[in-house]
Structure 1
Amino acid sequence: MKKYNPTSPGRRDMEIIDRSMLAKSEPEKSLTFGFHRAKGRNSQGRITTRHKGGGVKRLYRMVDFMYDKKNVPARVEALEYDPNRSSFIARVVYKDGERRYILAPQGVKVGSNFEVSEKAPIEVGFRTLLKNIPVGTFVYNIELSEGRGAQLVRSAGIGAQVLAHDGDYTNIKMPSGEVRRIPSKNWASIGMLSNPEWRYQTIGKAGRNRLRGIRPSVRGTAMNPRDHPHGGGEGRTQRGMPSPKTKWGKLARGVRTRQKKKKSSMFILQRRRK
């Protein structure tokens, strides 16, 4: 973590990620393109998610989640920052000269080897089938459905643990605590993702959140009764109801939103902790 001297009120408590180990060069031009973020609006331009908008322009890095280049050795060429995700990314160059971006795991360095293969060694960054991964190993970029690419465990500093191999399925403990059955013929990467300090950073000032595309939010207790169930009253008052509610009167905390008859529920052995 990088701390600042208290030269201003915003700098006093600000803590950001130390990116001194990342490459200072520009991203690979052939793997980037400009894009328009929805910023909480739908196709008609109406706000469907509040408190989103603005923010600085971003170049999108085309990160390889399909990992369809198998049995070709690769080498990590550079570690880079990606403004579109929480973990760092690695630019790898394959033996045939092709370059791609992948999510960088913890412990990977410039010059580290990388390969996608059924016979890949159980080392950080390598990718292989779940059935070949020993029990107790941490994995990321897990394939949920065959051929769909990495879908699970892609955020900074996290990893899922292989608990057991049961027939054609592998039991995986997710970062949330949920235990899930995933087909053993699906692919996963070895290790845990980089940038574990991401969750501990302190924004420091409101202007930095605006640059991230996060607009201000108003507390419900500060609104009028017509605008929010928590609003109204003389001065600072209690919310006046047993449990907090959303702006639209629905329960806000402790309510399970998963559909009761969802098809994939049969693969969940243990629900995530509340």
Structure 2
Amino acid sequence: MKKLGRVFIGVVYAILYAPLLVMAVFSFNSAKSTTTFSGFSLRWYVNLFYDRSMRGILLNTLLISACAAVLATVLGVIAAYGIYKMRSKRLKSAVNTVTNIPLINPDIITGVSLMLLFTFFGTWFLHNSAILGFWTLLIAHITFNLPYVILNVLPRLYGSDVSLYEAALDLGCTKTKAFWRVVFPGIVPGIVSGFIMAFTLSLDDFIISYYTNGHFNILATSLYTAVKKPLSPEYYALYSLIFLTILLLLTAVNVIEIRSDRKNSTVKKKIGD
């Protein structure tokens, strides 16, 4: 039974990662072919950094993703702490339900509704119907990233030891100092996980970006245009680099979480002793 389970897990991982492996292999192909490997070459990686249009699109994508991730993380931590401190169970349950709606809501509905909202606001208040661009795309990305940050931070808050916070208050700390010195270090892994998830989701999103980006081009919308003609191997190189970066970030997050859990368990043991 165990062998069968391992075989099943192996098949699942093969299905998940085989396409990524093929893409990475052909990003080193000297020819444009996606069926025949003609020889090892870094040609497409070199072209990637010399292509001005590709460089501009990449910078646009990283700018949007980084800004959206940072702002969503800050707002998400504040929102999570506010939910954690709520005394009314009914209100807390209602807020949690509202927070979860964007996760369940189809992306196309979110994208179209945000587009209509931005267009309405631009037409009636700013007298500008062509409002869609960088700022609308940024707001849209913050909107769909917020719930993910909240859901990453909340479990850490609920898992924190309240007695440590109360002890800090008894020893003379203000509520603000107690939060930064006791509560915040314990939720850092959740904040980092939320930030990375927000960054990768922002990097990956197409549907919501398609309806709210206007003329501000990013990788997802650029790739949609590019697939209408033979796809340039520069895209294979670019997405291979992005995959490697995300893999390294996730590894770093897991290491941080493991170290944090070990540190927390050591502190609790010392307090118990």
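Taking relative contact order in percent (Cα under 8 Å, 6 or more apart) for each of 1, 2, which is largest?
That would be structure 2.
Quick one: helix-only ellipticity at 222 nm (-39500 (n - 2.57) for each DSSP H run of 4 or more, over all residues; to 500) came out at -500 when computed from one of 1, 2, so which one is it?
Only structure 1 yields this read-out.
State the single structure among 1, 2 that was used to calculate FRET efficiency 1/(1 + (r/R0)^6) of positions 20 and 220 (r between Cβ atoms, R0 = 41 Å, to 0.05), giving 1.00.
Corresponding structure: 2.
I have 13.1, 43 for Rg and Dmax of the Cα atoms in Å, for residues 52-115 alone, calculated from one of the structures 1, 2. Which structure is it?
1
Laboratory data are not the source of any read-out in this text; all were calculated from the coordinates shown. As the structure is a computational prediction, the values presented were derived from the model and not from experiment. Cβ atoms are built from the backbone, for glycine too; each structure is taken alone.
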